[in-house]
1. Suppose you compute helix-only ellipticity at 222 nm (-39500 (n - 2.57) for each DSSP H run of 4 or more, over all residues; to 500) for every structure in P, Q: which one lands on -15500?
2. Quick check on the output: 0.25 is FRET efficiency 1/(1 + (r/R0)^6) of positions 13 and 37 (r between Cβ atoms, R0 = 30 Å, to 0.05), derived from one of P, Q. Which one produced it?
3. One of P, Q was used to calculate Kirkwood radius over Cα pairs in Å, giving 14.2; which?
4. For FRET efficiency 1/(1 + (r/R0)^6) of positions 29 and 77 (r between Cβ atoms, R0 = 35 Å, to 0.05), which of the structures P, Q scores highest?
Structure P
Amino acid sequence: QFDALHWFEEVVRKYKVEEEAYNEKQAEREARKREQATKKQKETTAELIDDEEEVHTLQLTAKRIELNRREFDLLDWSLNGARIFFKD
C-alpha cells in the first residue's frame, strides 16, 4: 500500500529538480564571471559584496541539498531494512 503512493520516487525527483536549479544558478554565475573577465571590467565594492553573498547562498543551497538527500537515503535504507526484517 505504501509503495502505491510513489513517495520515494517523488522525493528523488524533487531533489533532482532542486539540484538542476542549483546547477543552473551556478552556471549563470560562472558565465557572468567569464563575461566580466573577457571585458576586463573591474568590479565595484557593491558587486563584490553581492557576489560574496551569492557564493555564500549557493554554498548553503548545495549543502542543504546534500544533507537532505543523505537523510532521505538513510530513511529509505532503514525502511527497506525494516521491510525485509518484518516480511511475512
Structure Q
Amino acid sequence: PRQRWVDAMASREEDIRALPHPALVLHGREDRVIPLSNSMTLAEWIPNSQLHVFGHCGHWTQIEHKNRFIQQVENFLQEADQEADR
C-alpha cells in the first residue's frame, strides 16, 4: 500500500525535463530513505538545476545541516532573483 502512494507522487520524466525555471536539488549523501541516485537523475533531467550533496548527512538535510542548508537556499534564491532582473 505504501508504494502505491509513493508511485502516485512520481512525475513523468518528460514533465521534469520541461521545467522552465531554475531548480535547487539538495540531498544527504547517507540518506537511507531516498537514494542519492534519484537526486542525481533529477538534477540531470532539469536543464537549469543545481545539485548540492551534504556529506555526513542522512535524509533530513534541513535539520542535520541547518545553517548550510539555509545558506544554499538563500544563495540559490539570490541568484534566481538576479537572473530575473536581467
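Throughout, read-outs are computed from the coordinates displayed, never taken from laboratory work. Just so it is clear, the structure is predicted and the values come from calculations on it, not from any experiment. Cβ atoms are built from the backbone, for glycine too; each structure is taken alone.
1. Q
2. Label of the source structure: P.
3. Q
4. Once FRET efficiency 1/(1 + (r/R0)^6) of positions 29 and 77 (r between Cβ atoms, R0 = 35 Å, to 0.05) is tallied for P, Q, the winner is Q.
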